[in-house]
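Heads up, there are several structures right after this.
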Structure P
Amino acid sequence: MPVSMSQEVAGFDDESGLPPAVWEALQTLKAGIVSTGLMLFIFTIAEAETRFALGVPAAVAEFVGMPGQLYLGFAVFVFAGVVVWPLLFAAIDDNLRVIPAGEDVGIRGIVFALILWAAFLLLGSAGLQLEGPFFVLYLVFTLLAHLAYGYSLGILYARFTHQPTTQ
């Protein structure tokens, strides 16, 4: 598609015709959609394997400040996973380069997700009545889901925005 002189002067992206910041935000949201889908898949497997004894949906609702409102809490959780956290990651990605192995965007995504996991445990797990092996499974599955989310968010963000995955 030929680019008009006005698009070129205005700083629009050659391929999409969008301003670069808008194009990058849309690519970041794509990474958020895929990563949130992966996290939800892991949560679904965890719930199915434990016969729905882990209470992940209740923890999610608690985490977003809506205890007892599972559907609304789920919607807010998905919105945060698709929109809020990916855009926050994109905003602070350059600052995460100072961590050990921070030249790898996958590692930066994992560090970002570990912070989210810690917040999830502190804010979302307070009311759960888990004991013994169910508590351990809850910790393991929520950690795995967050690690998968962070890694995929970092890698897909870099891929979709045409950035190198390592420096």
Structure Q
Amino acid sequence: MVVLFPWGSILMRVAPRRWAMPVHAAMQMVALSMFIVAATLGISLVREVRIPGQSGGLMSNPNFNYHPIIGLVVLGLLLIQPALGMLHHLGYKKTGGRQVWSYLHLFNGRAAITLGIANGGLGLWMAGEGKGLKTAYVVVAVVMWTLWMAAAVWGEWRRWKWIRSTGTTDDKPRGGE
């Protein structure tokens, strides 16, 4: 989550135009597949783990149930991303510009990845991992999130610059750019 999803999004902005979408989609599908496996394992653990001295498991303990709940929210958001991405791509090919699906795909993905990265850190804290692992996670998370947001801002700036220079809202791919 902390590396693959942001990297897949970064590739959409920095890969050569003709490869950007297929590379983005492939990377995100690999990341989604891995996340589904992780979520399945997490669901299994939530069912089986019992907290000593407590009457129930992880979901019945308000001190620990936020991580699996956030994980399920992220899973739900990510499961609709491929459909939103396909609708965005088809609309973009047809009109040459963004439509409602485009913005839903962008903002849903950004929300899911940001929430997922934060939830990964919360999961490490909940598991009682050592300071070194938590510090390493935070460093990687901050670096990846910053690179990802920088790529998003750079891509939007390039798009805005193109629209201003051409006097059009049409943001079709521009030649060898």
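Bear in mind these aren't lab numbers, they're just calculated from the coordinates by the rules spelled out. Just so we're clear, the structure is a prediction, and the values are computed from it rather than from any experiment. Cβ atoms are built from the backbone, for glycine too; each structure is taken alone.
Listing for the model above:
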read-out	value
semi-axes √(5λ) of the Cα gyration tensor in Å from the coordinates reads 35, 17, 12; which among P, Q	P
Per FRET efficiency 1/(1 + (r/R0)^6) of positions 62 and 94 (r between Cβ atoms, R0 = 30 Å, to 0.05), the highest-valued of structures P, Q	P
Origin of the derived value 23, 32, 27, 18, 0 (P(r) over Cα pairs in 10 Å bins from 0, in percent, for residues 46-101 alone; candidates P, Q)	P
Entry that produces -22000 once helix-only ellipticity at 222 nm (-39500 (n - 2.57) for each DSSP H run of 4 or more, over all residues; to 500) is calculated, selected from P, Q	P
